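Please find the structures below.
Just so it is clear, none of the values below were taken in a lab; they were calculated from the coordinates. Note that the structure is predicted; figures quoted are calculated from it, not measured.
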Structure P
Amino acid sequence: MRQEEVNKLWNDSSDNYSAIINNELASFRAQAWMKQILDNYPNKPTLNILDAGCGPGFFSIILSLAGHSVTGIDPAKDMLQKAYKNAKKYN
């Protein structure tokens, strides 16, 4: 499958996937994921993190809320638009 086809599949799925991510962010799962990830990260107050393939921004958001500097990238433009919207929602 070519990258353009993959991007189209993710762009077409972005609304549904973003809704799922927003449900996850509002549940206990966000805190559980944050603990799981940060328990395995270097013990520093602020990390610079690259979230490659960020989709609608779940990990970018929870790590940012933990005080880290996060850059999310994704080849599917609709996913990036959802990530931007979701990031604004969570400041």
Structure Q
Amino acid sequence: MQGPQGDSTENINGKAVSIECFLDHSSIDDEIYVRWTGFNDKLMQYQGNIEPKNLLIKSFHQFYKKEYDFTKLKYLVDYILESWISI
């Protein structure tokens, strides 16, 4: 994580995350991290963006038809469906 207090390691479980967190990161050589940006007054916490988002999206568009690992995306879809059905 990179934020106002510098670099740190944090558990993002239970926090709202972008769908890019569930993309296949294996083709990205750059370090993948969350940059804390704007502070949300209602939640009393910073909101984060995954970086480098543009490389993750480019990788998805480049490889999704060939060698893309959809494991994390499948987990996300299954979780959303399970949560929705249980309501």
Structure R
Amino acid sequence: MRRLNYNDEHWQRVFVKDTECLFNDMRIDRNTIPQGKYMYELADGDSDGIPCRMRPGILVNFFGTIICDKPFIPDEGDTVYLNRKDFSFLD
């Protein structure tokens, strides 16, 4: 699957773990992310429309991509688990 250019996509504002981020439901090319920003992908565990995991890359149950100003994951191989209160749309 071809990844899309960050600059060509429409982004929604979301809160992830009390941090404002940008969200898109497509896979984004990491090489197009502005310098100083952090990109993570979210997974939907139960196909209920609520993300449950965040990693630098998601293969199964992809939910979307977030862009943020601070790192959530210190080590590239780590996973951050989310609950229902950790993700909400602002727009």
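Numbers at a glance
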| item | result |
| --- | --- |
| Source structure (of P, Q, R) for log10 I(q)/I(0) by the Debye sum over Cα atoms at q = 0.12, 0.17, 0.21, 0.25 Å⁻¹, computed value -0.45, -0.84, -1.09, -1.25 | Q |
| Structure (P, Q, R) behind the derived value 0 of helix-only ellipticity at 222 nm (-39500 (n - 2.57) for each DSSP H run of 4 or more, over all residues; to 500) | R |
